Structure 1
Amino acid sequence: MTDKPDLLIERPEPGLLLLRLNRPERRNALATPLLSALADALAAAVDDPDVRAVIITGDTKVFAAGADIRELAASGPDDPPHGPRQVAWDTIRHFPKPLIAAVEGWCLGAGCELLMCCDLSVAGTGAQFGQPESSLGIIPGAGGTATLTRLVGRTLAMRMVLTGESITAERALAAGLVGELVPAGQALDRALDLARLIAGRAPLALAAAKASVRATFDLHHGEHLRDERRYFLALLGTEDKREGVTAFLEKRKPQWQGR
């Protein structure tokens, strides 16, 4: 008998890729093999024209409840600063296509950091979000201070990181940590709806839009405006732009080619 995979890879319909974290016995703890499998699946999707949008989800009780504590126990200060785990995080963060999180239940530690790598998110009303690393004598190491503060502000980030206390889905929505709330158990269905909508848009435009919005964290406003204009001008020369304008004028659905 073979072991079950830690990551389930599904294609629920054309254009969509669904990645399910599948370690229920460990509350979907993001051990390095699982994180690397997730990164590998996203890397493979980059050049797959049949993938227009990707959804990451867990199960109905937990999205991901943090890193793997057993793995953490074996870690030390001599670990490489850019080892396999950091390579996987970089791959996930730099995935160029739309990435959507569907969250039910616990979303803690590395799970919350994975959520923050996604472009859109839907949470069930029973979801809980937190960065509890201080209870283990450490701090978040994959965005739980750097990215969290940019998303929710200094005050709430300080509270979450220093106390380790989780926040409700309602507070996460109000703070901008998640984008939408739905009744418990319906997060994946709503995420699929969003993915279908996005998959019907021009893929080159989606990649440019994602890159430009995410550059907000890194660029001065003036430089960002110049970059945005460069993306805009580059898209004017694409076949997709010509198809989009022609389809609008002819009152028909565009047929995107991604070029």
Structure 2
Amino acid sequence: MPPAPGGIILERMTLLQSLILAVVEGLTEYLPVSSTGHLILTSWMMGINQDPFVKDFTVMVQFGAILAVVLLYWRRFLLNFKIYPQVAVGVLPAIAIGLAVKKYIDVVLGNVWIVAIALLVGGVLLILTDAWVARKKTAGLKIEELPVPSALKIGFFQTMAFIPGVSRSAASIWGGLHQGLNLKTATEFSFFLAVPTLAGASLLKLLKAWPELTREHIEVLLYGNLVSFVVGALAIKGFVGVVERHGLKFFGYYRVVLGLLVIGVLVFGGEVHVL
């Protein structure tokens, strides 16, 4: 992928840049705006998108955000065994398809064009989703009541997020709504699906990268995960409140604007300021 227009390709990521990426991860992991897309755009704007460690970091820093869900929902997630079948089945498509297309995912993880288009299209869909939810006017199923085949279908929806910019959260929420959950429950189920899905991805990436990691890399990962944990916990609480009061449309508007801005920069070659 060509460098950012007007940008500088740095040889390595600094600690400050890693902490910025960790903040972005924590803020966006559970919002329907695509954390992967935002991490790609942020690293692109800082000129570090071609650093080999950055792609590994953006996956492994998700672990802190995973712990945020476990902390906030520990009673419902760790002690409510009735939801385990739904969660277990819901992650199967991500595991199977993720392993099958892994090498292709790594190729597109730095493609800004794909991110911009996915943000734009997904934003339009989020805006339309609010209108669809308003027409449904149903209390919806509880997660415990969700049939296992329906959980599997939601899992297939989640795999759309292998395209950077789509958003794992948005895809699983769409799947939950399609299978009879209301907006709040679909949102919470997307949180629960994230735990095994992202934990598995982070662990596999860590095992693969471990032989090449230096002491400096490990320190950066520890600090980054701490930041993503704190920011992620705050973002989750805020997101649930916004969804309950306003739905998804504001996230859709944000995605459309951001997608158009990025496309504009790519087309017209505007300057990207590097930190």
Structure 3
Amino acid sequence: MLINIVILIIVVYLALIYPNVSSIRKEKMRPYEQKYICHRGLYNNKDVPENSLKAFKLAVENGYGIELDIQITTDNQLVVFHDESLERICGIDKKLNECTFKEIRKLKLLDTDEKIPLFSEVLKVLKPDTPLVIEIKPEGRCLEALDRTVEMMKDYDGLYNIESFNPTVVTSLRHNYPHIIRGQLAYDSIHDPECDLSLVKKIIETYMLCNFLSKPDYIAYECNSYKNLSFQIISRLYKAECIAWTVKSQKQLEELKNLYQCFIFDSFIPDEKKGS
């Protein structure tokens, strides 16, 4: 009886974490495998701030793909910014999603002349062959941000996919926008003392227990947490498409090549990809 219960638990667990492994969807990820992807653009957070137009232009000029973060203001403008709070980058102790676009447009990024850009402004500096990874931030009105992002991308001719830490966002992509390649972001939040999620939500996120609902086309898993059981099963057994974030050195990149197909990097310039 005990053996049957254990087997049942294992079977259910394996079903919960099973992503979409369609060969057709995997083929659409090939351009992301052929170029390294700049984390928030090619920035140094000195004269070139993260998620700035300058950082995105430099990434395009150097032939990289781009990962960026989408949030929505109180007046329904899509802007590119990572943190929930404006404090680290703009020196203002206020949440971005509680501001109008007019309010945040007055702010400077890290005392440079760069401003928080509209998503529409960023799209104008990209090339059609620039692989774009759009992260919908989980805070605030994330489903509205998703809907407005998808609406904006209808007129975009370039490569893009959409990902989120929030399984509800990824599930919404599956059901409402099945034509868009979708990714589940995750990391070992259980051991992150700064993560303010409940323990249940931490477990769900860390072990990707909502994959059965969202059926992500790829898993974007934090590269220092690659020993996680669920990720090992998804990567090695299910052979799903996996993106590593955020790689910080050439040595780390080389060590992860057997587990991940795509790589998001910052803090160094990776060696040129063979065949790119």
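None of the figures in this text is laboratory data; all of them are computed from the coordinates on show. Note that the structure is a prediction, hence the values are computed from the model and not measured. Cβ atoms are built from the backbone, for glycine too; each structure is taken alone.
Could you tell me which structure in 1, 2, 3 was used to calculate relative contact order in percent (Cα under 8 Å, 6 or more apart) as 20?
Checking each candidate, the match is 3.
Please state which of the structures 1, 2, 3 yields -24000 when helix-only ellipticity at 222 nm (-39500 (n - 2.57) for each DSSP H run of 4 or more, over all residues; to 500) is computed from it. Each step should come with its number before you reach the end.
Details: 1: -13000; 2: -24000; 3: -9000.
The read-out comes from structure 2.
As an exercise: distance in nm of label points 7 Å out along Cα→Cβ at positions 68 and 236, calculated from one structure in 1, 2, 3, equals 3.8. Which structure is it? Don't skip to the answer; put the middle values down first.
Details: 1: 5.2; 2: 0.9; 3: 3.8.
Corresponding structure: 3.
Which of 1, 2, 3 yields 1.13 for Cα Rg over 2.2 N^0.38 Å, for residues 44-147 alone, as computed?
Values: 1: 1.13; 2: 1.42; 3: 1.02.
It traces back to 1.
Where does the value 2.1 come from, among 1, 2, 3, when distance in nm of label points 7 Å out along Cα→Cβ at positions 180 and 196 is the thing being computed? Don't jump to the answer; show the numbers that get you there.
Working: 1: 1.2; 2: 2.1; 3: 2.7.
Derived from the structure labelled 2.
Consider the structures 1, 2, 3: one of them gives 24.4 for mean count of other Cβ atoms within 10 Å over residues 172-179 as calculated from the coordinates. Say which. Walk me through the intermediate numbers first.
Working: 1: 19.4; 2: 24.4; 3: 14.5.
It must be structure 2, since only it matches.
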